[in-house]
Each structure stands twice: as C-alpha cells, then as structure tokens.
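Engineer: In the part that follows, the structures are each spelled out as structure tokens.
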Structure P
Amino acid sequence: MKIMDFLSRKAVIDNLKSTNKEGVIRELIDSLSKAGAIKAKKDEIVKILMAREALGSTGIGQGVGIPHGKSSAIKSLVAAFGLSRDGIDFESLDGEPAHIFFLILAPEDSAGPHLKALARISRLLRDKHIRELLKKAHSEKDIVKIITEEDSKKH
C-alpha cells in the first residue's frame, strides 16, 4: 500500500493555522472536503475524531499526530496531511509539540485498509530523516514529492 494511493494531493497543507488539537482536525477535514475527497458532514466527522482522541491521544510522539476514525459516511480510505511550523500541543505520548499530521478517514467496515494505512504512515514517520525533510518542506508540492519518493522505495 502506498500513501499516495489514499492521501488526497489537494488536502496537503504546508502551514496549518490552527493552534490546538480540534482546530487541526477541523482544518484537515476542511481540506478533504474542499478537495472533494469527502462528502460527509464535517461536524459529524470532527465528533468521531474527537471521540477517538478522548480514548487516547493519536499524538504518537516525535512531533507526529495521526488522528483517525471510521464513519459510515466515508466511502473509501482517504487522508489529509498538515504541517504546523510552530508545533501544537497534541497531548503526545512524549509531551512534545506535534508538527506533522496525517488525518485518516475510513469506511465503517474497513478494518484492513485502515490498519494498513496507519502502519504505512507509522513506518514512514519512524524515520527521523523523513520527519526532518517534511518539517523543512517549503510547499505542498515539496511534501507530496517527499512522500511520493518514499512510496517508490521498497519497504
């Protein structure tokens, strides 16, 4: 599975404006909506993701947050990417601010693809060099190029 198979190119934000967890989630959902990647009611998706966050933060540490959830209103696996230049308190496991965000939405009945997407993104972001490249990216185009290049490598 390649990240670019489910990451919406039009839902890549190189400079998130939000300064808190819910704001980041809303901003990423807005980008998916504007990109035409989701047709669901945005507030319902925010509720699903915030309920997931209440179970335990998806701030996995090392400056990374991967908010994710499932909804019957989502027809296929889709993701957005956001970069926060200043970093946001995402209640990460290591207490560090998060800079890199992948938001993943999946259909209600799709455990396999959802888990594969999470694993693929986690593998990518485990690499400190990749995290640094993404943090230094100057544009959405740079971000897509970095992810595309990593996708093309054997993992």
Structure Q
Amino acid sequence: MPELPIIELRRIEANIIKPIYEEMAAELGEEKARRILGEAIRKNAIEQGRTLAVAAGEPTGIAGFAKLLERWTANDALRIEVLDQDDERFDFNVVRCRYSEMYREMGLGDLGALLSCNRDGAFCEGYDSRLELTRPQTIMGGASHCNFRYRWRERDDE
C-alpha cells in the first residue's frame, strides 16, 4: 500500500485533534490544553523519527534524512530551495508551506505551529540524536520563509 503523503496525514490528524483540543481548552483552559497537545505531538514526532530511521534500512545521516523529505513535500505540500547539502549539513528554505495554508483554512491557524512546526526538532531526536535542527523563523509564524538548517554532529562519547 502506498504511503500517505504527510500533508494528507496532517489533515486527517487535525480533523481529529480539533474537537478534542476544543474540549480540553474548555475544561482545562487554553494554556494547559496547548501544553498537553504540544507534548503529545512532540512524543509522537520522536517516535515517528525512530520508526522512519529503522524503516529506511540504511545508516542514518544527512543523505538518508534528505531522502525522507520527499514524504513532506509530496503533493506540492512544501516548495523548497536547497542552499547547501553535504555529509555534515543540509540547508534549505521553505518558500511555500501548504501545511500553513491548510491549517488556516481549517480554522486552526493559531495551532498550526503546534501541530506541524513543533514536530521538526523532535523528529530529529528520534531519527538520530546526532542530527540537529536550527530554524529561527517559519511561515506559520509570519515569516516570508522557513529557514531549515540541519547539522550532523558526531559525538565524542559515541
């Protein structure tokens, strides 16, 4: 069975999460509901990173990680401009994010960063702890583009 593009998976998840979040916010308050939702999504992203690293069937690294990006960009979900890629770095900008557009259309614009952007760094934790992400700005946060900067760091203690 073909794998579902990530944008379609996120749409399905958001349709399920929206009424649950609204109930949590009504019962617990928005701050606590956001914290609970954010932590659950972070844990899920770590597990997804682990699962995809194993499923790839090859050693983890920048090249293998970059191949995974195809699932996130499928169906024109992200338009990216690759700036630099080698064994130690993978730098790109997202210049169009249909995830952000989708969440706004669903009435979830205020939760979009929690539902999607929140996953990116956590995914790295699960994929391989040597992969680090720096991303100071996002389209979801109002910037003109997202600037993803991945670094592969060998650890002295490993």
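What follows draws every value from the coordinates through simple rules; no lab data is involved. Quantities reported herein were computed from a predicted structural model and do not represent experimental measurements. Cβ atoms are built from the backbone, for glycine too; each structure is taken alone.
Engineer: Who wins on distance in nm of label points 7 Å out along Cα→Cβ at positions 48 and 128 among P, Q, i.e. which is largest?
Structural biologist: Between P, Q, the highest calculated value is found for P.
Engineer: Which structure, out of P, Q, was distance in nm of label points 7 Å out along Cα→Cβ at positions 16 and 72 calculated from, if the result is 3.0?
Structural biologist: Of the structures listed, the value fits P.
Engineer: log10 I(q)/I(0) by the Debye sum over Cα atoms at q = 0.14, 0.15, 0.16 Å⁻¹ computed as -0.60, -0.70, -0.81: which structure among P, Q?
Structural biologist: The read-out was computed on structure P.
Engineer: Related question: Quick one: helix-only ellipticity at 222 nm (-39500 (n - 2.57) for each DSSP H run of 4 or more, over all residues; to 500) came out at -13500 when computed from one of P, Q, so which one is it? Walk me through the numbers on the way to the answer.
Structural biologist: Numbers: P: -13500; Q: -17000.
Computed on structure P.
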